[in-house]
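In what follows, structures are represented as structure tokens.
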Structure P
Amino acid sequence: MAFDAASVLMPEEQIQLDGAVKVEASGRHIMIRSDDPYAENSLDNPRRIVPQEQPFSGCGARFSVTLAPYSVNVLRIPASDK
């Protein structure tokens, strides 16, 4: 099976934090991804796919974020309902 990574779009997702009164402007973006959708860790290469963490800015009660294809994403955004 052939795979063309250049043909995969990076979707922009709209995030809305319902119930959040105060939302910090920045947080953390934790992502697990690979260019190869069939990649996996193994005993020979246990760290082939590992979480990557980076700062994330532009947060608010409503914002957008671009996510990499074939990825699992966690956005850690400080917020409160008070």
Structure Q
Amino acid sequence: MALKAGILRPEEAGRRHAVMSAEAFRRTVGELQRSHDSTTGEITTKIENEEAFAAVVENLRVLARATAADKLLLVEGLKA
């Protein structure tokens, strides 16, 4: 479907992590971790497995069956 829609090019289709289900994405990169600094009141977020995230996001083109939480995980990782 992604090929027909032009989201994924044929040369990308065979790359590792080019297409992932949201479940596989979460298993690979872990969860979004939040911490609160009681002194400053600042809330920080980070990806549980930042190395895996970097490897996945390099080739990721399609994240299938993603929930809002999965999309937030992706966006927060990209912002880091």
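All of the numbers you see were taken from the coordinates with simple rules; none came from a lab. In this text the structure is predicted, and so the values were computed from the model without any measurement.
Remarks
- Entry that produces -12500 once helix-only ellipticity at 222 nm (-39500 (n - 2.57) for each DSSP H run of 4 or more, over all residues; to 500) is calculated, selected from P, Q: Q
- Ranked by relative contact order in percent (Cα under 8 Å, 6 or more apart), structures P, Q are led by P, which has the greatest value.
- With semi-axes √(5λ) of the Cα gyration tensor in Å derived as 30, 16, 9, matching label from P, Q: P
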